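Each in structure tokens, the structures are laid out below.
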Structure P
Amino acid sequence: MRVVIGAIAIALAAAAAPAEVTIERHDDRYTVKIDGQLFTQYIFKGYDKPILYPVIGPHGIPMTRNYPMKEGVEGEAKDHPHHKSLWFSHGNVNGVDFWGEGEKMGKVLHKEAWQLPVRSDAGVINANAQWRTADGVVVLEEERAIVVTASTNARIIDLIVNLFARDDAVIFGDTKEGTMAIRTRPELEIRNGAKAVNSEGVTGKEIWGKRAKWVDYSAVVDGKTVGVAIFDHPSNPRHPTWWHARDYGLIAANPFGIHDFEKGQPEGAGDMKIPAGKSVTFRYRFVFHEGDAEQAGIAKMYEEYAGEPTRDPGDQGRAERP
């Protein structure tokens, strides 16, 4: 497994923040607080994949759907129970569905996690997991880093996910069902009046299936305008990515679903192979902000993010527990 420490350092260098970030370890999760108040939890046990839930944005406003972790919340739809707040998975990995959930589906199973001591204004969690079939066969080894920083009017989560094909080649198959995803609260759904825009100026539900550097959803919640932007790093394969971004609050960066997103493309056009013994790294940034995309300066924030240097993951050595 190749480490992502270099990418972590880059994320930290780009995010000077006045807020204090603290992390608490529990048996099944890490709790992340900003200035003593809950921001998010990285929950690595109890579900078919690790998730970040809840995610609390500016003004203390929860930004993701509660269902199915918490039921009975007014206004929330009960569709797609596999859409759990904020997560990373894919619907076709060597023919196995890791996006859906069920007895025959694959699972992303936690191995270990640890906190990296860095700075008082940043929190870093490193975690290892295995992507296993329903029969227990290990398809992928994963290492991820979660970097949390905050400023006066925005809260940031950087996710750096390194996927290693250990013994056999791994193919990420062409399907729209993936990959780096969030399911928003009802007010942040386009069908409920939320604004959606991407880096190319496409708006509303037309952003589905389009390529873009970033996507932003915003809305008025409890009298405050808040939003979430997702950034696709230029170092990612097939940047700028396609977006499986729905009017019901699913926003997912998906570099593999070309056949679904592009008319006339044959099945399998989006397949991507990781050769045995090799790895691939994906980097994404979630910005939970005040205002809409223009008011929050999302385009400028993305350019700053895109300008950060990256290190070849192959130069970073083996992952070691600190």
Structure Q
Amino acid sequence: MQERSDSDSEQWAEDDGPGEVVGRLAPSPTGALHLGNARSFLLAWLSVRSRNGALLCRIEDLDGPRIKAEAIQDALEDLAWLGLDFDGEPRLQSPNLDRYSLALEHLKSRGLIYPCTCTRSEIERSQSAPQEGLDHGLVYPGTCRDRYESGEQARVEAGREPAWRFRLPADAVVSFQDGLHGQVEIDVATDCGDFVVAKKDGQPAYQLAVVVDDGDSCINEVLRGDDLLSSTARQILLYRALGFPEPRWIHVPLVLGPDGRRLAKRHGDTRLSYFRQLGVRPEAITGFLAHSAGLIDRPRDLSPEDLLDFYDLARITPEPFTLDHSPW
């Protein structure tokens, strides 16, 4: 895909995508896949395969020191064991750095991003009372919005590398239709403020990388956990800034532990590899997860292929599922 000049088009990206449904699975190799991950991936698989669409796999391996090399192969093995296939070869994000840099240069050329040298502690001190956005991050007050004219000036004056933040428009209220949540409206200014699109080490931030990847792959349906609803508003702003068509959004409820918090190590071992070692059949897991999501009336051994006959977005329960004990 070639970059378009402003003289050719206001868009940076091609907007002629395929007519079929194109979705993706996007595991992050920061740890082992657990039942919560598996449920979202199963629902994403069913949504696409039930309509004979294409499903890609992207390994989101940009999270620096948190990335575990062995977790990439482990995730692929877990997906295969569950019966969640995908089309083509899995794609890593790390070889795509040039593409992210191109996107950043485009945003810079349009004055849509600016260098920021603020540290987290400085942001905290700048606020008379702590402000937390929807995803419990600090709301950026815009300290560097008009402070520097270039990245080099920021680097020289602050004595450290700058991050780059997206400059929110005057009206930063983003509305979108979600397959489960209906009409969603988020004021990005009060949610997080100008947000980071490139880190101080030069790496692209999550928000930018996933938009570029999804746009380049012509992804037109994103089904994922509803903990990312807030991120969706930011990503929509980037879709628009880069000229990518926005995908269809479906945010499914999470699997929670008995304490009401997102499933994690503190809730015991819920890794897929653990259940494999116990000898649990993959059909038992996918059948249980389908029941937890409201697709079938009781847990029973069913493969993803078997579950295609039961998949209907309208059946998915909008409430999170609480896992208060091991099913096996």
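Since every read-out is calculated from the coordinates, none of them should be taken as a lab result. Every value quoted in this text rests on a predicted model; they were computed, and no experiment measured them. Cβ atoms are built from the backbone, for glycine too; each structure is taken alone.
Using distance in nm of label points 7 Å out along Cα→Cβ at positions 82 and 202 as the calculated read-out, with 3.6 as its value, let me know the right label among P, Q.
Values: P: 2.4; Q: 3.6.
This value belongs to structure Q.
Here distance in nm of label points 7 Å out along Cα→Cβ at positions 98 and 138 has been calculated and equals 3.7, so which of P, Q was it run on?
Numbers: P: 1.3; Q: 3.7.
Computing distance in nm of label points 7 Å out along Cα→Cβ at positions 98 and 138 on every structure in P, Q gives 3.7 only for Q.
Given a computed value of 36, 22, 19 for semi-axes √(5λ) of the Cα gyration tensor in Å, which structure among P, Q does it belong to?
Corresponding structure: Q.
Please state which of the structures P, Q yields -9500 when helix-only ellipticity at 222 nm (-39500 (n - 2.57) for each DSSP H run of 4 or more, over all residues; to 500) is computed from it.
Q
With mean count of other Cβ atoms within 10 Å over residues 274-281 as the yardstick, tell me which of P, Q scores highest.
Numbers: P: 16.6; Q: 13.9.
Structure P comes out on top.
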